[in-house]
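Dropping the structures in below, format is structure tokens.
Read the figures in this text as sums done on the coordinates, not as results from a lab. Please read these numbers as outputs of a predicted model, since none were measured by experiment. Cβ atoms are built from the backbone, for glycine too; each structure is taken alone.
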Structure I
Amino acid sequence: MRIGSKGKYTRQNKQKPRGIGTCDYSGLMVRHSNMIQQYQYRGNGLVWTGFWVNPKFADKPNPQDLIPIIRLDPVPLNHARPDPIVYDNTISTITIDVSGGIDILLTEQQFDNMVIRFIGVLTNNITVFIPNTFNEFYAINLATGGFTLAMQIEGNAAPGLIIPAADPLTNTGPLVSNNFISLNFVYH
């Protein structure tokens, strides 16, 4: 096969011809002296891919193929002092017996607790009325019996918010919010 001295990437001097090679990326004939090695990032640095290419078709190595350098964890503080408001370990709890079979009205003092636990045997559907003040609290229904336990804002005629039975494994209940109009589950 005869290769002419003219071409886009094969221009040669007829008096001093040079070798010609094939670009591994484009497949075009290129002067061998113009070809360069193709590099790529792998692991911790640049590695030759084994390809000889025309500089016009060479890919610029992309550093996204490098192994990311992960920073060390920050040094822990000696004698750290967390904010007592955020990390308040004193959670007020009240336990109310609902065994009587009649509706119950909570006082302001009873309602000012973070956790309200209901215990006893339900012999009737019971509604627990709470004061009309903004509060978020956990309502834990530990009562037994085949009836429902509901909560409602004092003076509100709408049906109460039915509190489901507590999770038997963790004895936890839903987070309830009073927004002055109705009771809502924030987390269940």
Structure II
Amino acid sequence: MPSTSKENNMSFRERLAANYLKAGGVISHPTDTIQSLACLPRFESSIKRIIQLKRRSASKGLILLASDMHYFTDYVADPSQLRQIKIDQVPTTYLLKASQYASPLLTGDFDTVAVRLTGNPLVSKLCQKTRSTLVSTSANTSGKSAAISALNLAVFFKQELDFIISPRNYNNQPSRIINLQTGERLR
């Protein structure tokens, strides 16, 4: 079967990363902010694996990262609120009331789900190839700085990741977090 034009725009490593995601894998990749751990939200076992790898409390919840708002519609109670979200100069994660379909592993102890829209080309390719939003969290163990090299990833996670797209440049700051209902800035 011939490749589509979207697939032709993807490198071999990007296609491989997407295939690992579609098979329920956990990968690490650069984002518009910091190096990330990622999986697809339909694989609860993969979300649990990320929480375990990070040594993180499941009560905190995780971010959904995507290149297009339509990937978030199943996870928010009122999809019309997504129209308020724009790609900003400062990467911003928004908290919206979660739908009944959002896993408690995504929401943690909250009734909200965290979503971030990005124009990052790699995230866009992964979302298109998997036809999904990505579960996203910083590539580190709790309390440590995010990985800035493949060596950091190896130290943090040993051989536990299914695939790595190495950091391409130094990490930026994590995204700011804003509750869309209240306007409160949490980070």
Practice task
Determine which structure produced the value 115, 45, 31 for Cα extents along the principal axes in Å, calculated from the coordinates; the candidates are I, II.
Solution key: I
Fill in the blank from the handout: Comparing I, II on distance in nm of label points 7 Å out along Cα→Cβ at positions 18 and 74, the highest sits with I
Exercise for the section: Supply the structure label, taken from I, II, corresponding to relative contact order in percent (Cα under 8 Å, 6 or more apart) with the calculated value 32. Expected result: II
Handout entry: Source structure (of I, II) for distance in nm of label points 7 Å out along Cα→Cβ at positions 58 and 122, computed value 2.9
Key = II
Exercise for the section: Supply the structure label, taken from I, II, corresponding to mean count of other Cβ atoms within 10 Å over residues 42-49 with the calculated value 16.8. Expected result: II
Fill in the blank from the handout: The highest value of distance in nm of label points 7 Å out along Cα→Cβ at positions 66 and 162 among the shown structures I, II is in I
Problem - Label whose coordinates, when helix-only ellipticity at 222 nm (-39500 (n - 2.57) for each DSSP H run of 4 or more, over all residues; to 500) is calculated, return -7000 (choices I, II) - result: II
